[in-house]
Structure P
Amino acid sequence: MTDSLLESLTDTPTETPAQAAAIRAGWTITTVILGVVLLTSLIGMLLGSSGAGQIRFLLEVALCWNVYRGRGWARALLVLVLLGTGALLLSAGNPFSAVLGVVPLLGAAALCFVPQVNAYFRYASKM
């Protein structure tokens, strides 16, 4: 979290302590989801031999940065990417892929339905 964002979370007089706590919790959840997305993309890039992995990684970094900044279009696009990834893994046919397919679906659900994440996005979109 950037220092200015962290300071504004604690110094903003318009937010009640409960709202500030919800925003911080939403930031934590969002950051974990973005970290997992970028980590899996980085691993895929390092294990792959084509340049497509590098391009995908750079596109995901740009997408995650826009999600982090609270942009609604990027959040919706990331949810669609996570839903697609989860569906592909679930349809792969083996139990290991099915278990891994649940992870992106949980991330998509968290980005859509967790109240703290919604509070963070309302706050970040004003920055």
Structure Q
Amino acid sequence: MTENSSHWQGLLNSANAGELVLDPAVGNGLAQDCDRNLANLESILEMTRDVGYVTGFGGFPSGEVLQAKFSLKGSTGEDSIQNRIKEHIDEVMLMKQVFAKAIENYHSVDQSNANNLAGIDFPS
């Protein structure tokens, strides 16, 4: 996820610098896709709350070790499924920021072009 995040962060930096422009029709469609993905990810994240505590590995020491390991994978461990899904949510939010700024840039360029054209004297 870090490589993708740095890619989208780079795109956001480009958009913030005015170097990235996106047609509103395209950008709004992408933003809607992001909203759908966010809703799905939030739903999946809610389902993962059920895997925070895993049982059924038996009473042997190896079973207890497995129970602890899989409980961490499910909920609070650094590499847990909840953390991975939260990373995906952050990634999609970053994507939405890129699209919004690129659309804003489109409007700015469009307005600038209109202003430039309005200032030109055309012979009648």
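Comparing FRET efficiency 1/(1 + (r/R0)^6) of positions 42 and 58 (r between Cβ atoms, R0 = 35 Å, to 0.05) across P, Q, which structure shows the greatest value? If we compare FRET efficiency 1/(1 + (r/R0)^6) of positions 42 and 58 (r between Cβ atoms, R0 = 35 Å, to 0.05) over P, Q, the biggest value is for P. Out of P, Q, choose the structure whose coordinates give distance in nm of label points 7 Å out along Cα→Cβ at positions 26 and 66 equal to 5.1 when calculated. Considering all the candidates, the number was obtained from Q.
Look at relative contact order in percent (Cα under 8 Å, 6 or more apart) for each of P, Q: the largest one is in Q. If log10 I(q)/I(0) by the Debye sum over Cα atoms at q = 0.11, 0.14, 0.15, 0.18 Å⁻¹ is calculated from each of P, Q, which structure is the one that comes out at -0.57, -0.74, -0.80, -0.95? So the calculation was done on Q.
Each of P, Q could give helix-only ellipticity at 222 nm (-39500 (n - 2.57) for each DSSP H run of 4 or more, over all residues; to 500), but the derived value -26000 comes from Q.
Where a number appears in this text, it was derived from the coordinates with a stated rule and is not lab data. These numbers were taken from a predicted model, which means no experiment stands behind them. Cβ atoms are built from the backbone, for glycine too; each structure is taken alone.
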